[in-house]
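Just so you know, all these numbers are worked out from the coordinates, no wet-lab data involved. Since this is a predicted model, take the numbers as computed values, not measurements. Cβ atoms are built from the backbone, for glycine too; each structure is taken alone.
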Structure P
Amino acid sequence: MKILLAEDDALSRTLLQRTLQRAGYEVAAVEDGCRALAELSKEDPPRLALLDWIMPGRDGIEVCREVRRRKDHAYTYLILLSSRETKQDIVQGLESGADDYLTKPYDAEELKARLRAGERILELEDRLVEARESMRFQATHDLLTSLWNRGVIVELVSREMVRSRREKWCNAVMMCDIDHFKKVNDQNGHAAGDDVLREVARRLQTSVRSYDMVGRYGGEEFLVVLNKCDPSSAVARAENLRNAVAAKPILLSTKSLTVTISVGVALTTDFPNRDADDILHAADMALYAAKEAGRNCIRLAQPGTLPPAPEAPHAESPVLISHK
């Protein structure tokens, strides 16, 4: 493990660096607080740090406080080194953000034991972060395909529609459905069906730009949102998605299977002043039209397919009461 050693005394720094290297640490040794902060601000900083209290530039207390103010790095375990040993000094050091406090002169074995304790704390911290990220992923993603789940993709559609109206651009909302998916399950088993869903999801995801969005809407339906889409190219973009799925058979454990999708497309510019539910409904109706047309094709939602939007209620005129 990489460790930072910040000590202004050259002899003490050299002796301590050798001790740490013999213990198996990769040591970055600096002689002042400013260089210590620079090391701890790197892209892959040391996770353990030994900081002398009294140093040029910025002392160990200041370094601890600055590190704790930063929220964009992984946790760093800080051990403050000092010849000060009063209770008040120890309290001040720990309240500055240090995790541990070691008074000089210190025993080498005690130092290594405290460093091992720090490593255990860091390991626990990493496990907690990993568990938190896993829970966040499970709350926002479909576990089978790793795409956005329905709740998130619908929320993203709503947000992007607000932005597109403000910036006056077009979003293409595409409802994609795997054709005859029930037959895939019935003839090949649900495990094969899951493989098909994962592969279709992968092909859709790799066929859009990094700032477009793909989510699993439910069952064998996927929702694709193309941001800043030229309306004249929307159908061609949908055709690219359809072809990405149909052009190459999906390899299963015992056979290969050709799968197709039907796509319904709704352009936000064709439905001004409509909310996300209306746009999704329009895309869904276009998808049904594609199914009725024989599947494995694309249909574009027409503005007249939705009933008129309800008018906003007018404010009633105030009632004037005359007093006689």
Structure Q
Amino acid sequence: MSEIGLSALLSPMTIDDFLISAWPDQPYVNHELCESIATLKSLPFLQSLEVLLNSWPKLVQAHLPDVSDESSAVDVTPQNAKKLFANKMGLLFNNVQTISPELATWLAAIKSDLGLPVSTLARCMVYATPHGKGTAAHFDQNINFILQLEGIKKWTVAPNNHVENPTERFTIGQPVDPELASYAAPVMPTSMPHEDRQEIILQPGSMLFLPRGYWHCTEAEGEALALNFTFSQPSWADIFLAALRSRLLLSPEWRELADGVSSANQALRAQAQEKFDLLIQELREDIPNWSAADILAATEGEYKC
């Protein structure tokens, strides 16, 4: 039986070596894949864009020419997607694992190999890119393992010196998400950053690990098809907030409606603030008893994909 999961994407590098040398914040490219991804290359719907369009049961996301990015896109039928691709518009097939038990198994294996939290959103996406087209410069809040299936794609990547550990996606020239703006650099770049940038050429069988938050833009040589294993991993803040909410909801007092907090009646507003202060004080007394082991036992439990 062929090997699946992270070790197949990294071969001949071992998972331990990858975790030491690249994970989680350094790009890694592998041009030596062949037999290790044979099971992926043999999946019928990944043989060509035409086959994928003919077998795809859902809508396809088409990237509009004004931005060439997911931030400017429409959902269309596979039949219309074929016409838009012929007119130089890129396509995105989302959650491909829902039509493929094999890809769902690969996702689960990679997630397990990396030890990602249970609440990590794992999905497969296929990008179809017309010749000479690509994606606008941006960074993502997730991690990606990109496997080039057809064509050649040039990736320009650079470390992100504007936002450390972003929780939201950002495309140059587009509005900044309010949460992202609260901790990002005051001024975002207007073009792909030059500092420490590098170019990576992916050919059929090449794999690129792109860390969360890394700047990147792409351009295809010939019609290109690529499969992404994408993982939206929770932050420590997400883990803590999930555990905190579960703990608070055990209390009927915390489950009470927040009544009077915006009342024009000052007496009612003061009463609401006093009640809230008491709840916060109780939490303050309880938190010293918490431990990381207790929180992770609550959020992780038995590992499931």
Structure R
Amino acid sequence: MSLQKAKELIQIEAQAIRDLSRKIDHKFLKAVEMILKCTGRVVIIGMGKTGIIGRKIAATLSSTGTPSLFMHSAEAVHGDLGQLRRDDVVIVISNSGETEETTRLVPLVKKMGCKTIALTGNARSSLARYSDVVLDIGVKKEGCPLGLAPMASTTVTLVMGDALAACLIVRRNFKKEDFAFYHPAGTLGRRLLLRVEDIMRQKSHFPIVKEKTLVKDVLLAITKARCGSACVVDQGGRILGIFTDGDLRRHLEIDPDLLKRQVKAVMTKSPTTILSEKLAVEAFALLKDKKVDELPVVDKAGKAVGLLDIQDLLKAGLF
């Protein structure tokens, strides 16, 4: 019985979304244009469960290039209307369009000079009559076994909000880099914004040695820097090679005098390097492709400026 009811509810909501797609017309396009021309903010107003959906719509718009905020209907008529400016676009969500807060609110919003978009299931409601654009979110059936809780209607409202956001993303030519700018703390933001120079090891944590340095001294430099390798450079600071733990183990097995050798004889020559200005995600791809754990970091002149270890990428929360 429970499984049957669950599947029935999902079918009801799926059908409501299909019905919604047939309602997308010139009025929807008008709403998109109205928001695009808005020089203020998009203010989403609602209450109850539709208010929760309104918060999500506001959050989605804000994170995709359309400044937006949510305002509770009851709070709006008790002082929060003071946050509105005449250059704002107000989206009011009310399935019935006739709640007390809504009927008191919308005339005041219009008096302030704000453009108004109604998301309602009642095209003849007071809300619809006062609004510049009416988007139909009406459903044939809610799906609630008691016939009381909004289910299909809140789903449809959410989808309508996402549809507006999707169109605005395209019209604004909003890119991944723009999205990352608004999400700097998220994984996506880090992947699109974090550069090698932001996390590479430098100064005392970056051992650099000359090619004639003895291996024993190279090991001391690595130990002091608490690192897993050392970069070998020429007199101009350009990368010649890298000496890693792997190099140490390979040569130690066959050369008992390894510690007395010059590092140039046992280093990995012409190692894979990466520019400091590259994205950290590019460094990760390079490490994976070359099957190495460290990357010497260089500037455009080929001079060693840092070292990137796979652990640095993990600590940065990139993956």
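The figures follow:
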quantity	calculated
For distance in nm of label points 7 Å out along Cα→Cβ at positions 129 and 233 computed as 3.9, the structure of P, Q, R it came from	P
For distance in nm of label points 7 Å out along Cα→Cβ at positions 49 and 265 computed as 6.5, the structure of P, Q, R it came from	Q
Structure responsible for 0.10, with FRET efficiency 1/(1 + (r/R0)^6) of positions 97 and 201 (r between Cβ atoms, R0 = 41 Å, to 0.05) calculated and labels P, Q, R on offer	R
